[in-house]
Structure P
Amino acid sequence: MINKLRGVPAYLFLGIWTLFSLFPLYFMAVSATNTSQDVLASRLLPGGELFANIAKLLDAQNVGAAMTSSFLIAAGTTVLALIICSIAGYGFEVYHSKGKDVLMGVLLLAMMIPFAATMIPLFQVFAKLGLVNSLFAVIVPAISTPLLILLFRQSSRAFPTEILEAARVDGLSEFSIYARIYVPTMRATFAAAGVITFMTAWNNYLWPRVILIKNEVQTMPMLIVNLSAGYVTDYGVLMLAVLLASLPTVVVFLLLQRQFAEGITGAIK
């Protein structure tokens, strides 16, 4: 009994901290049902303006096109990044050498370069290729990142080399080993990398703002900024747009949260 009581303060602290963490989400959801004046007054109870705010949002912005653009960018970036970065991480560890350690160090140093320093050269390249206002130009720069390569490399250290040797003896090609053995074994790492990449690509604002000039191909973060860029901002409509933009990332994380925790833990070990 005494041991159980000792855990009460810890659970109480965690419960209070959870409420504080969930409060912004609650306030966002409640604000989407209230008027702009109610939001500014910090009303904490649901209102009856949800359908009115939906009508205003659909009248002001092309939400369907923005959601489609964001989904295509996030899904395309996630799929391509998982393929490229997992192969790179697999190669760095399975075919380990001192030269690859040096190359990995160079990749990690690249993480210290701010994106703003490479944004202008990137824009010039895609402008010369005629890819301005193309979703392809948003996806390509994000499909290979040092963070994901490092994540797969660290996780690959736990991959048993005996399986590789046995597969090679059985006559499997290196690609077959990767596709049929490595990928199923590293499901948790793929889930963790997928969640990180999807959320980053979905919430990305700076580069899409630069390369996607037309509103027809704007993403949800760009749409939200456009809603708040006028002389008068309807905060009820703005909160509704933020809520819609947050739902896909919340759903992806909830579906893969267990695998995400396992993948991150495996990489740290």
Structure Q
Amino acid sequence: MTAAALGVSSPVGVIAGGGAMPFAVAESLKARGLDPVLFGLKGVCDPAAAERFRHHWITVGQYGRAKKLFRQENCKNLVFIGTLVRPSLSEIRLDWETLRIMGRVWSAFRGGDDHLLSGVGRIFEQDGFRLLGLKEVAPDLLMPEGCVTRRMPDRGAMSDVARGREVLRALGPFDIGQAAVVIDNHVVGVEGIEGTDSLLKRVADLRASGRIRAAGGRGVLVKAPKSGQDLRFDLPTVGSRTVEGIAAAGLAGLAVIAGNTVVADPQAMIETADTASLFVVGLPS
């Protein structure tokens, strides 16, 4: 889709956290005729990769400086992408602009990750910026609907998928995690603050210790946004590393929500899954 079709004006400010996704988003914007400007978070964003784009460096807590740079670059449209470990308020060096809105910042911190990101988003919007999601700026990075691998999920796997979605819907209001592992309709693990990779490692360890006795090649990792989540922020992300973890945990495959899941490296993910005889399926939302 072109920039006009997406309804997004150029340039677009990419507030860049860790990992490869901020740069994939920047490349996707360029492919659509949009000019990306990276605002890399110091100590988090990869400096070498940022050099490929017009960029500035900002710090958490320095909202006044960030706002000045956004306006200097005429970035009315912004997208936040990449990994970021939530800092404690005591670790943040605040500038005067941040102190001025400290009540709103404190309110945003009093809750889970989605509450925090939505609260920060409202602060940006109250200052005239438009916060976008990947659907607006990089739809090509989102999981399509249907099975993308040679192996297809069987009836047992789809039953596990349905149970996983039920669990995640129930947990969503508590802002806990975005993933669950289900084997033979039995929930054996739910993602917490440790993240998906560590969840899969925990399942592999449980299998190795005999706590999981189901035969290998059964069970599914299910990932989905939290119910009520602001879909501009913190969408579930999968890639070849996720698939490698699924294989190590002895599962059959991966099921995610189409259109609401980021795929970091689509071709590599599919090739890794096909090599391991796993399925990867995008579910209707």
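No lab work stands behind these numbers, since they all come straight from the coordinates. On a predicted model such as this, the values are computed, not experimentally measured, just so you know. Cβ atoms are built from the backbone, for glycine too; each structure is taken alone.
Out of P, Q, which structure matches -23500 when helix-only ellipticity at 222 nm (-39500 (n - 2.57) for each DSSP H run of 4 or more, over all residues; to 500) is calculated? Don't jump to the answer; show the numbers that get you there.
Numbers: P: -23500; Q: -11000.
Of the options listed, only P reproduces it.
When relative contact order in percent (Cα under 8 Å, 6 or more apart) is calculated for each of the structures P, Q, the largest result comes from P.
Looking at Rg/Rh (Cα atoms, Kirkwood Rh) for structures P, Q, the greatest value goes to P. Where does the value 6.3 come from, among P, Q, when distance in nm of label points 7 Å out along Cα→Cβ at positions 12 and 124 is the thing being computed? Value 6.3 for distance in nm of label points 7 Å out along Cα→Cβ at positions 12 and 124 corresponds to P out of P, Q.
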